[in-house]
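Every read-out reported here was derived from the displayed coordinates using simple, explicitly stated rules and does not represent laboratory data. Worth saying up front: this structure is predicted, and the values here are computed from it rather than measured. Cβ atoms are built from the backbone, for glycine too; each structure is taken alone.
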Structure I
Amino acid sequence: MMEFTLDQHSPLPIHVQLQEQIKIALLVGDLRPGDTLPSIRDVEKQVDASRNIVRKAYLSLQRSGILSLRHGKGVLVQGHLSYDGRGSAVQRCEVLSKGILAKVERLGISPSAFARYLYQQARERETQSPFVILVDSSKPLALSRAAKISSVWQVRVPGISIDELRSMKPADLGKIKKILTNYLRFDEIRQIVKKSAVDVLPISLKFTEDTIRQFRRFPANSSVVLILDDYDYPSISLMLEPYHKIMDSSVELSAMPIGKVRNLERFVDSKKYYKVIISNRLWEKIPESVRISSRVTRPMMDVDFSSLENVRIAAGVVV
């Protein structure tokens, strides 16, 4: 059962802190589609907050499509992120393909030859107007994760940054049908595309094995700081718990917005912290001299492929 905590010094309202903790749990796989969350009354007791505040947090995530509040069944992570609609989607494809193949044969064309021709036409069309894309905090990160998804699904999935999505013309955005992004970026992406008909589908991430090994080697009682983009700081500073799980329990981990660091190079060289972890949203924006410092690292995370399977049908990928 998920346990909630509150940071009394956080600038985020209590209901937002609760929402962000749920999204973080989904991001790192501690929660899955179909899982049950504590009742409103139980959360009220856990964090000593009013019932209305807890209900506000849950209702907001229900409007986002993440949670489902069902009388008598409690609070559930939406199961439709798993397999709802799978049968009907496959069945529609079967009916469509049979009809097309029958028509092709009547025209005296080899079905397999036509399939190759159709595939080439579809690839060219998706090159010009991608059906599904991945949006992430930076372009290199988006390209890397999109390439892995493309390989698994055998479908072209381009990767773009949040900034690129924000600057996209409405006409170009209107050509996109589906957007994949991680749970932490889910609300931000939905806000950007709210005037379009595009579906935003959240996926989970997990720390890479290299990152886990590196973080576990941090010396006992050492101090480590996570530097975040100012925009991200209020919510992602709540994500320290997943970091604690892969570090020695005695490591002192804190978070800081980049806006409070006057000179990053000097900050790193001060040796106040054993390691300075730079968020991926900032990584490409900081000087090369800082990135190559032995005191600096970044939290590398890969797509959790089990969550990818959860959204495959919703993304229009049926085989």
Structure II
Amino acid sequence: MRAFAIFMGLIALGLAGIAFLGYPTWLAIGPMLDHPKFHRVASRIGMLLLAVGFIIAARRLKVADRQSLGYGLPWPKFVAETAKALFFGSLLMLPALLTMIAFDMRKLIGAPMDAEHWMRLALSGIVTGLTVAFIEETFLRGAMQTAITRESGAKLAILLTSLVWAITHFIGRYRVAAADVNAGSGFDMLKHAFGVLAHPMAIIDAFACLLAVGILLGMVRARTGNIAAPIGLHAGWVAMIYVVRDTSERVPDVPGAWLLSHFDGFIGWLVLAWTVVLGVVLSWWYREAVVPGRDSRDSRPGTTFLTPGPRS
């Protein structure tokens, strides 16, 4: 569990940066920027510390090479696999969305948009999705899952990375008004960000859904041996959710409203159910071909390795 402890230490380092360095940094760059938002400044400091620590830890754990990080495919193949998975991920999100529409669980907001606005929104969603997926998949399904797999096996690695990934979605949503910023704002930001975790039953549906999606992405990473497909699937799902959240809102008084979480009005029991269905589909699509001894760095002695099947 040494690798897992190191990655938890990296996350703690980033959070400490928010608490201790957020306010001094906000004061330092305030004169240079036009009213910078504290939560953005503090979050960027945390991410910067996390990135520096990640580079050091990845080298120490010997997961800094392309193969270990999940970028072992030739770039043309990697891009093609990512693009295919992005399309596949967006397509597979449609059943959940259509179910919401069919049962009036969400309603459109704002004035109707023309085709050009829909295209711009979709493109913005894809860019956002790819950015989020690239960062998160490199850190979690790339370095972290690889390091834990080598120490403790793939199943535990998938579970632990999925738990961390799910929990991090509930952190960092607190906002501090400029007039209220003070030396303790970084600590206040963390206190309120973690406050939601103190009431687990209020987020159990969203957490269960995110955990299932994380396990699904981890399974795909293990079977393909790279993170091209996880990046594409992740990006496709984020893009769809981005568009839906921007154009509609949860309807709280319909019979099936409880199937959508209060956390974000989208994920919840309904998406969890569809995630199980997606798991079956993706398990077949990325079906395994077991090849002993593919790369001795990626597992313990005596284990086998998973490579893409004919459809991956």
Structure III
Amino acid sequence: MATITDVSLLANVSKATVSRVMSGSRGVKAESREAVLRAAEELNYRPNAAAQSLANQRTDYVGVILSSTDAGQVSTYLPLLAKSLKQRGKHMLIQFAESANEQKLLIEELMQSHCDAVITLGGNYTEINSEKVITIDGTSDSDISLGYDYKFAAESACRFLASKGHTSIALVLDDGNAPSQQVLDGYKNCLQNLSIPVNRQLIVTANNNNEQSIMALLNSYSPFTAIVVMRDSQAAVAMNLLRDFNLATPNEVSIMSLEDSQLASQLNPQLTCISYPSEQLVDLAMEQLDACLSGKTMDRKPLVTGKLVTRNSVANRC
């Protein structure tokens, strides 16, 4: 097996020059760099990965923290992140968290494990201002923070339903997190702009119990002709419960989601959505990661907006 000494002798340069070329360092003459690369190719030389990591002060590991209670998040983001990180020669260290406190502890643990960076999904990191923590749909003081414009999505969904003649629109929120508050703000803003009164009995919070939240709507005795949900799984539960109460979707109650996962097109009827831009968010996260690893400063990115995807779950009542 060829060594760095063999390469330096064949290229007629010092071992230090070979090391700088192999690590991608600057300050090497073009002719010396070419000589080293030719020699390395001729000798089939591969630098020691561990030594190279020490030289670069990198481990090529990226920590990824996902929610253990959100199966949709895992199935959507995990393959996208795995593919993008593999293309960059990075390995994932995956952790799952149930709470914001657990997420913070995991960030500290992964950084102590010398991860090159940490990507988190959701959570509140206002106490962690690290240029190596990239947050998606979370609250962070860092400029490396990316998010979906939930307020715009909620406004768009309500505006679309209103254009179809719906004036009594119910809302299902996840919990008390920041995205849910943004959805609520968008919902209220749209109804107020349309001069539609906001009925608080038509606003419910799932808190990991989708069935109970939909039942709360049905038991409110406040009539509604449409429901906006944050998750496709909430739409699935709503369709089943409405069916049990002999209420047809969409003829009697239309449903829209702010997600658009694979489940959306599998439901009956297929779900109309404001599509969550997961691929775009991952692409932006990779841009932030590349900048972070190269020592560049990235400006805070604007919130990413979703697109309307029309299917069969909304009826025209005009």
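Determine which structure produced the value -0.22, -0.30, -0.76, -1.19 for log10 I(q)/I(0) by the Debye sum over Cα atoms at q = 0.06, 0.07, 0.11, 0.14 Å⁻¹, calculated from the coordinates; the candidates are I, II, III.
II
Which one of I, II, III has distance in nm of label points 7 Å out along Cα→Cβ at positions 71 and 247, as calculated from the coordinates, equal to 4.7? Matching structure: I.
State the single structure among I, II, III that was used to calculate Cα Rg over 2.2 N^0.38 Å, for residues 7-174 alone, giving 1.52. Answer for the origin of the read-out: III.
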